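Presented below are the structures under discussion, each in the form of structure tokens.
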Structure P
Amino acid sequence: MDRNEYQNYLAILKEELIPAGGCTEPIAIAYTAAIARKTLGCMPKHLDVYASGNLIKNAKGVYIPNGGKLRGVDAAAVLGVVGGNPDRKLEVLLDVSKEALRKTEELLAEKFCTVHAMQKSEALHLIVEAHSEEHRALVELKNAHTHIIRIEKDGQSIFRADMTEETDDGYTDHSFLTVEGIVDFVNTCDLEDIKPVLSRQIACNLEIAEEGLKNKWGANVGRLYYESGKLLQAYAAAASDARMSGCNLPVVIVSGSGNQGAAVSLPVVIYAKEHGIDEEKMYRALALSNLTAIHLKTGIGRLSAYCGAVCAATGSGCAMTYMAGGSLTRIEETLTNSLATASGIVCDGAKPSCAAKIATSLESAIMAHQLAMKEQVFQSGEGIVMENVERTIEAVGCVASQGMEVTDRVILDLMTR
């Protein structure tokens, strides 16, 4: 691996594995709205929010951190305007006061914010317009949860991304990723290069998982699995239980998702503990899990009708095979088995039942790992399984990004009808 490629792997981990307080879609809305107020320079009289269907879908059913029982695009935007700190990016709402929450509830009752559904837009696309008596501020976000591409005040440009950046997501290009390259990287990288970002992921995600196991959040899916002795599923599901129901503890995300961040990391940590895996092997496995999930999501997109928990759980399954001494072939077989089994799970927005989807995806990934360690793998020509693992990943990306477009529209229609 040449030096540039090595640095690209490190850059992807540092860019993708960042903390977020709450579900990233309402948080992205709050972040954009907070920038709009800052640009306006005063408290607006009215907000107009133009949101893509996937943003509306993922903000509709999930509770907002420090937002009490508030849910939805309008609630996220207003809370961001009233109490958000845009300098904290995806932790924009972690400093919100009770007074800001009270004011937000009042403004929502007064119809302070109007939400408009964008037609034929990118999956992740948002425009917030803040109006005062004399001024207007506009902020546009596209393709990634903090990727601001346009800021205007009174029609005058304050910031504008260039044309390449407007169609990009602001991240290091992921197209070079392959399973073989990922395994090569995790086997040969300097542990001190990856340890800081992975240590933060472990610490943050374990803390919110333990909160989810200890207290009442959502349907307590994690606690159910914990009581059954299935700790790999329990910890990941418990983290989702808490964050989907408004817990304000941050999660280190992957591919723009805290649920995926939990599913890609916590099973790896718990598996290592249960099987006496040494720290170095665990960190390398955790890097493998994250990078595999990122690779799978590259062809799917950050938001789609395809449940991202499947990608994250598949990453964890591959990491289990790695920790069990599995070769590159066994890791590829784990990935194939997992995608061939669980790829049908649809995303119907962020909400408490995501915890159950994480647990279900992990059940499949664990089975995929166990089959691969017995040298059992689903064969080319069986459904979406192709002649090699990279072609299978491409096929899943095609199904998710193209084949499920209608599914996405139908789900959104059902949720907003």
Structure Q
Amino acid sequence: MKYNLPSNSLYGDEPIEISFPDNWDVHISEIKGFNTPELTADEIREGVASPIGAERIKDGARGSKSAVIIIDDITRPTPCEHIARAVIDELLEAGVPKENIWFVVALGTHGAMNRADFVRKLGDELVEEFEVHNHNVFFNHVYLGNTSHNVPIEINSDVMSADYKVAIGTTMAHSYFGFGGGAKCILPGVSSIRTITRNHSYTTPSDFNMGNPMTLMRNDAEQAARMMGLDFKIDVIINGHGEICKLFAGDFEAESRVCCEYAADHYSAKFVPDCDVVLANSYLKPAEACCAYTPEVIASLRSGGDFILAANSPFGPCVHYLYDKWGHSAPGGLMWAGCYTKTAKMKNAIVFAEYTVKGMRDPWYIDEGSGAVYKRKWEEVLAIIDDGTPKKVVVYPMAEGQVLDNSHEFYPKKA
């Protein structure tokens, strides 16, 4: 059996063909919306022009002297160009001067992007015509007060200086926030290191909220977005080919509620138990492949089975000022909490990734020190796990963004 494993998000989205022995029982657990058709540029414009709970941009921005467009960074799969063009046209129609429209990349605590990254997100023409700025997590913020959970909200000064504020992102399942999208572009997106550290202290790498619509982290993010005056939010849904297949726009809370409801169904996938081999593929966020190494996915593996974490993208591992290891010196990132490790139930833990950086692997894949091995070619993976016997196998092609039908079993129990 052969299968095209989704790979290379934002780098051509070229899948990698993998094959399995004929005597293996292979289950491909694709998300429900895997083959949902891509939206056209005109359909994207129609979505931007049909907001939920807010005025159209051309009406809401009327009278504004400046506008900022916040976009997610290169570690996220959002193709932003067509959306950004639709937003710019509405801003210009509202009378905002073209020279007073700029972009800020919502890096959170990720490393800065370069021109090639900007072009992958926005296209060459927009990068030439408009200012594009990286968010600086360490400097230049405006303090707005504290949330009800006493998180100090400090937001990027260039974002706050704009009269009208728009943000673009993708909604998918997220192990900390339940779902991405919505106000997450603000906290952590364009917040200070102090704000992000306090907000992220609510959880640890062992917590699990994939597909859980209500989390404390999300609640604080929504308070932050309301405090800083986010005027308009656009969230897209991505299919199994890296394409925009659904778009929601408007007030960030109103559109996000509808978007997350749609996303829970779109990204739903079947849980397959008692497998000899589990392949968890990180396609949407390969720079943070550990996001595919979730308790619900690991639960598919029988004791003594083989676990494969796949993450193929030239981007390689993420740069992260909060969770990264940052070399041999302690303590690493501000919230460095150790590596994801091979578990006792695994005979082999294999990372199938063509592009890695030795020394940056541990936080974002599976720790080599715990017994994980790294292989760049699928044939090398098969050489380890194929002993000639029949095996039950599950492939989760979008493991870091899916909602398996047993997810609720792993939600933190609330008092």
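Where a number appears in this text, it was derived from the coordinates with a stated rule and is not lab data. This structure is a prediction, so every number in the text was calculated from the model and none was measured. Cβ atoms are built from the backbone, for glycine too; each structure is taken alone.
Taking FRET efficiency 1/(1 + (r/R0)^6) of positions 36 and 116 (r between Cβ atoms, R0 = 25 Å, to 0.05) as the criterion, the top-ranked structure out of P, Q is P, with the highest value. As an exercise: helix-only ellipticity at 222 nm (-39500 (n - 2.57) for each DSSP H run of 4 or more, over all residues; to 500), calculated from one structure in P, Q, equals -6000. Which structure is it? Here the read-out was taken from Q. Here mean count of other Cβ atoms within 10 Å over residues 124-131 was derived from just one of the structures P, Q, and that gives 23.2; the source is P. Each of P, Q could give FRET efficiency 1/(1 + (r/R0)^6) of positions 60 and 212 (r between Cβ atoms, R0 = 30 Å, to 0.05), but the derived value 0.45 comes from Q. Thinking of P, Q, which structure, once distance in nm of label points 7 Å out along Cα→Cβ at positions 12 and 108 is computed, gives back 3.9? Traced to structure P. To test your reading of the models, identify which of P, Q gives 34.2 for mean count of other Cβ atoms within 10 Å over residues 236-243 when calculated. Traced to structure P.
From P, Q, which structure was distance in nm of label points 7 Å out along Cα→Cβ at positions 220 and 244 = 1.6 calculated on? Comparing all candidates, it corresponds to P. Sorting P, Q by relative contact order in percent (Cα under 8 Å, 6 or more apart) from high to low puts Q first, with the largest value.
For percent of Cα pairs over 31 Å apart, for residues 84-323 alone, the highest value in the series P, Q is held by structure P. For the structures shown (P, Q), distance in nm of label points 7 Å out along Cα→Cβ at positions 100 and 356 is largest in Q.
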